[in-house]
Structure 1
Amino acid sequence: MNEDLRVVFESQNRQSCADRALVLTSIQIPHQLVDDGGSCALVVPAPYSAQAANELRLYEEENPPVQSKSVPGVEYQNAVPGLVAYVFVVCMVAGMAGYSFFGSNWFVAGRVDGELIRNGELWRLFTALTLHSGVKHLLSNLVFGVFFGIFAGRLLGSGIAWLAIVLAAASGNAVNTLLLDASHRAIGASTAVFAALGLIAGYVWSGKLMSQHRWSNRYGPIVGGLALLAYTGTGGENTDIGAHFFGFAAGFVAGLILIQLGSIPKDSRTQLTAGVIALGLITGSWLIALLV
């Protein structure tokens, strides 16, 4: 090769040099790839430098560098207040119902009752979420509620997360009740548990908080949520599968809606307000149930 050599391309990426070397080879421009271990360069005889530079420019225009898709960052929030409130409310109602506080049968007053809900007793959609048939039922929903509540609270903040969960769970109870016979009866926080799971799946998927380069990652939150629903929400002869499914579905929709509404407020005042509303829905529903 001619001693008068000109550098037409230089990079620390050897593959980039190799790709451009193929371009020069295809148009029969003599060249040499020089690699010093830290970077590499393409050199050509001086008479070919202008042509080589032009061909490489055209190549780069036709093959722009691939821009990696940015993944939205997640600023995790404090999930503890919501978890404490959840455990406190569920345990307090369990204790008060067990000892028939105020001389009332809390199970009759607060359970899902298809006929009575159709007749307008909509507060049962909320009160039933805090009732349990026994210690095993209670502990199961406490464990899974805290587990999924951690993720929901970290993503959305305690107040907004639990307000969304309560509303989604009540909606799941409503749909399930309307689709079943009027004699349908049900209790338990499991609808809220699966609403929390659906909320996480819908929010993460719609917000593209996971890598979007492959379909398996893109639909991972949905598949994972459905797998957990199938694994933990369909067993046992007394399991209300419909309530679990519609709780999950309502939570998923809530996650989509929250993404569409924009960024989640991070200030403590907004989170506290949302939490108070969620607690107010449960407390107000029980006051109505016990006074009616």
Structure 2
Amino acid sequence: MEHLRPEARRIAEIPAVERLDCLATDRWIGYSRAQDALKRMGMLLATQPGRVRPQNMLIVGPSNNGKSTIAEKFQRQHPRRSSEERDRHIFPVLAVQMMPDVTAPRFYAQLLDTLGSPFGTMRQTDRRNAVTLNLMQACGVRLLLIDELHNLLCGPSSRQREVLGLIRYLGNELRIPIVALGTKDAWLALRLDDQLENRFQPFLLSRWGDDPETGRLLASFETVIPLREPSALGFPALRRLIVERSEGLIGEMHQLLSSATAHALMEGRERIEECDLMNCSFQVPSHRRQMMERELRA
């Protein structure tokens, strides 16, 4: 089992039935594009705080293609910590998710709640602004991370501009970089504010294709799949099928490979074969949508 990482090798040693319970565990796969994103985010954190106009970053990609996983990995790399000297938590990275019904007061409340403040329900606008800025400074926030930025488009245009203005204001006042993540609609949202748009450098997470880079990704996946024999997932035959059924989305690849692993184990095999990829319980994303559309029209 030399093809497996040590932790996967230990799981592969247990009986097949017990291994089925371990397949749903999320595991970090450090593919090159994700590592590039983390490196750029790390550079912003290291070099931009304190500048008059810090640079920002927008990670753009289709849904279920690894954006939130990158955000969570970055938070784990820079966790909050206790400060005995200040008697409070220090947040190098403050992470929030944009709400579909967001307003400026709700966004302030979300920041305060994430910081653990009891003042999230404060109604006086001026006081709330001051408390938020002071607390973010006191907690050592050096980078603001906003996931699901495209949710901003769910509100009316006047509200979108108000929240974008607030985000720009926080960056200016605190002199910290902002990293946002979202679908292509996130870029459309930023374009409503010319000043903010110019400060965000886009970083694209495109769909995966049938190419050697995807082969290397699948080879990395194989090192954490607890099967006792190698499956050669990165080789052209299986790679092409995996890309086709996952429609080039890394989150779908993870679900497909988990389902295929379970199917192989239940069939008494210790490697993934084409029949496992085709006959497992996984449904192709576009087929799921088509099935729901037919049901809704019925």
Legend entry - Structure responsible for -15500, with helix-only ellipticity at 222 nm (-39500 (n - 2.57) for each DSSP H run of 4 or more, over all residues; to 500) calculated and labels 1, 2 on offer: 2
Inset, instruction - Please state which of the structures 1, 2 yields 51, 10, 4 when semi-axes √(5λ) of the Cα gyration tensor in Å, for residues 63-102 alone is computed from it. - result: 1
Inset, instruction - Using distance in nm of label points 7 Å out along Cα→Cβ at positions 39 and 135 as the calculated read-out, with 7.2 as its value, let me know the right label among 1, 2. - result: 1
Inset, instruction - Determine which structure produced the value 0.15 for FRET efficiency 1/(1 + (r/R0)^6) of positions 167 and 263 (r between Cβ atoms, R0 = 35 Å, to 0.05), calculated from the coordinates; the candidates are 1, 2. - result: 2
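Please compute mean projected area of the Cα convex hull in nm², for residues 199-254 alone for structures 1, 2 and give me the label with the greatest value.
2
For relative contact order in percent (Cα under 8 Å, 6 or more apart), find whichever of 1, 2 sits highest and give me its label.
Top value of relative contact order in percent (Cα under 8 Å, 6 or more apart), among 1, 2, belongs to structure 2.
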Legend entry - Of the structures 1, 2, the one that 65, 54, 33 was derived from, the read-out being Cα extents along the principal axes in Å: 2
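Rule-based calculations on the coordinates, nothing more; no lab input. Treat the numbers as computed from the prediction; the structure is a model and nothing was measured. Cβ atoms are built from the backbone, for glycine too; each structure is taken alone.
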